[in-house]
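Next up: some structures, all given as structure tokens.
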Structure 1
Amino acid sequence: MTPVIDEHAILFADNDILVVNKDPDLLSVPGRGEDKQDCLWRRVLPFFPTALIVHRLDYPTSGIMVLGLSKESHRHLSIQFQDRLTEKSYQAIVGGKLLASCGTVDQPLRCDWENRPLQIVDHEQGKPAQTRWRVIEPLDNATRVELTPITGRSHQLRVHMQYLGHPILGDRFYAQPDQRERSERLLLHAQSLSFNHPVSQARLSFNAPCPF
């Protein structure tokens, strides 16, 4: 039996949209195979049977997602993500000490076809990808950072922090074993999301406190 979403994970709901706080180690949508059918979308369906996925978070990433509750709302929200009219920020803990207090990573990304679903920096065939980062606080041989994606490439934040030499702790794809083993989960959380309501056009902002 598929689990259902915890009521505390529902941040907002009306007739048009649903905003939730996704658990880590949970798919956004079903994958291939019987073992990949449990996902956020299926967990909300018993309560919101018209819910449609607008965007995704990686399986190990926790945090805010918005779903449309009608085809029209889904279309309006999808356009906002496509046209970069949304605002998103993430919090992460990365390995080592960052020398500067903030910066921007501007490195093109593409799928590493021989090692899918991994992504790699590729200046010839990669698609443009930019991430802003800001130090929140130094930790013990680690740094808590705020990450703001300007583009929305697959695994973008994870690859860009690896590119800087400061992979996100607990990253099973991009961190070296010593950094990977410092956390049982990926220390990446989608902490805030702002967008225009698809019907009223009011600007909405949601926050989910970082759990680590």
Structure 2
Amino acid sequence: MTSSLVITNELLGYSTMTYQDFTPLATMASEWQSVIVPADSPIQTIADLMNQLKNDPDANPIGIEPQFGNDDQIAFAQAARSEGIAASQLRFFRYDDAPSLASALQSSEIAAASLSSSQSAKMLTKGEVRILAISSEERLDSMPNVPTWKEQGIDLVFPHWRGVMGPKEMSEEEKRQWSVLLSKVSASSVWKDEMKKNQWTPFYRNSIDTIKLLESDTRKYRHFMNE
């Protein structure tokens, strides 16, 4: 399985390999980016958070994990930019893992955090946080009370997709066989159960559409990182 990290790792210099060094076979699912605050935070909405960032970004750092330049950081920075807050104004604190990030939230080291919906759902279950926004097009069935960015006036839909790639040198017959297999997997009850367990949503794309997605995302990420 792969994700947008195959793009951002190369752009940030963490890797010399790109998706063109592999054979994209399919996109299978997506999870979404979420924004959380401590359960007792005075910040009640995304509008509250954005207003605080406009007034004093230094006093309201945002936590991410596990590395800079990932979808957690990019999704939040894009949303903030739409509210007139430049990425250079934001303070991002990086943590090694979700438990470390959760501890930073509870100790008020950070004002909020941007992370995947699967991770925030676990924290929500424990009563540690409130989720202010989700980057999906519509509210998730698993989080019916969490509003999207869009319904709060911020035009952002940001999938964190999961895909499958093979070796670069694959024959046309091998590609065809894998395409048929992955299409069947995407429709299977076993895969649907796996998506539900991981808080993922269906996001199937065949090989051709996956290549288009990778090309589009590469342009998007490169443009954002060059700003």
Structure 3
Amino acid sequence: MVIEENVEIGEHVAIAPGCWLGAGSRIGDHTRVHANVSIYPETSIGENCLIHAGAVIGSEGFGHARDDGQWIRLPQTGKVVIGDHVRIGANTTVDRGSLEDTVIGDGVKLDNGIQIGHNVQIGRDTAMAAHSAIGGSTRIGERCALGGLVGSGAHVNIADDVFITAMSGVNSDIKQPGAYSSTLQVMPAADWNRNFARFRQLDKLARQVRSIASKLKLSKGSNHD
């Protein structure tokens, strides 16, 4: 275990072997940190939290900009702030903010293998199943539930009390509470192959329908004349 300078550890905290606590980080009372967890400098973790093995909290966000055809690394100067009663699953990564902080609200539950991008804010009592990935600067409201393998683009805003089914992709704001999906249900392979073949023809079919509708409209107008 490595504990750097100016680390604050509360009362009745349990830290397993192999952990790294970066300089200036803070862990609240009654929090348990399992083996091989990396807590980067200036990270703040609240009380009664549970951090499972292999989690990485406060690592550098994925911030780059194009310059003359090359990717240039942008400094990530924010930190991670985690509330009370939060669960972080095994091998989950929470990136620190670029300018703002990445904030995980009280009571949030994150499953194993989740990626939380820089500047993300997750409202209290939201739960997220395994292998979800949340793009940078996304805002997720309170009491939301995300199924496994949900992905969001960057800068997406999700309202309170939203449920997103497994394997859905979110690339625009969700402004109203409710259940949302963007995936197809499993079906026999032969049906899938036929449907996919038709799917590839949708644009052509749509143009044909518009053409037919236009001709019918012209024909109807001529009959009235």
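Each value in this text was obtained by applying a stated rule to the coordinates, not by laboratory testing. In this text the structure is predicted, and so the values were computed from the model without any measurement. Cβ atoms are built from the backbone, for glycine too; each structure is taken alone.
A value of 35 was computed for relative contact order in percent (Cα under 8 Å, 6 or more apart); which of 1, 2, 3 is the source structure? Clearly, the read-out refers to 2. When Rg/Rh (Cα atoms, Kirkwood Rh), for residues 79-174 alone is computed for each of 1, 2, 3, the one that comes out at 0.91 is 3.
Between structures 1, 2, 3, the greatest calculated value of distance in nm of label points 7 Å out along Cα→Cβ at positions 15 and 199 is seen in 3.
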